[in-house]
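The following blocks contain the structures, represented as structure tokens.
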Structure P
């Protein structure tokens, strides 16, 4: 990512600082992997990661082949995030993952991030 200008440089540094602040306390293990969330302006992605092995166990996003049509029908970004949360929970339970720790990355816990977390809890994940 190329950042130019003083204001954008300051914003990017603040975002990295927030991200490291969260990652300092949240770490995934084999018994309790990390549910990491990334959002862009249009899409949202979630993946379950075992940090001890450095492996992504389950991944899902709004661009995922099976969910793309459902996301398009939902219309709102919050609804799409809830669908992604439910889908990642379903995949995780299929692999045998029930408990996770939630990594909200650098985002505040509201809006789409909160909808994704609520969808994952509704799908059966515990965190």
Structure Q
């Protein structure tokens, strides 16, 4: 078994697709109309490395309240890179909001950033 996909609640499908493909360099893997405004939208890191994200448009007040706070404010997604400086610089150029400057930890170089909705992620260059 493996974790194949994680659902990420978003405000708008197209806005989220544009952000993930432009800012993180993800690829649009699937975009299927499911009727009544619902779509099956999957984005994934280049080369299908790691789990994919199922972008799920919020439906109702409870889901809308979770946008940007799916983990109670904690970092809950960890994006590993083989070239931290390259990817950090590209993300900054694309307007990604980093909550901190890069720092070194025993496990590698890391900086916390926010996705389009405000969820916290770690960009990590493993040691």
Legend entry - Among P, Q, structure where distance in nm of label points 7 Å out along Cα→Cβ at positions 32 and 72 as derived comes to 3.4: Q
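Taking FRET efficiency 1/(1 + (r/R0)^6) of positions 64 and 88 (r between Cβ atoms, R0 = 25 Å, to 0.05) as the quantity of interest, name the structure among P, Q where it is greatest.
Numbers: P: 1.00; Q: 0.20.
Checked P, Q; max of FRET efficiency 1/(1 + (r/R0)^6) of positions 64 and 88 (r between Cβ atoms, R0 = 25 Å, to 0.05) sits with P.
Given a value of -14000 for helix-only ellipticity at 222 nm (-39500 (n - 2.57) for each DSSP H run of 4 or more, over all residues; to 500), calculated from one of P, Q, which structure does it belong to? Working shown, then result.
Numbers: P: -14000; Q: -6000.
Computing helix-only ellipticity at 222 nm (-39500 (n - 2.57) for each DSSP H run of 4 or more, over all residues; to 500) on every structure in P, Q gives -14000 only for P.
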Inset, instruction - Of the structures P, Q, report the one carrying the highest value of mean count of other Cβ atoms within 10 Å over residues 16-23. - result: Q
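Values quoted throughout were computed directly from the atomic coordinates according to the rules given, and no laboratory measurement underlies them. What you are looking at is a predicted structure, and each value in this text was computed from that prediction instead of being measured. Cβ atoms are built from the backbone, for glycine too; each structure is taken alone.
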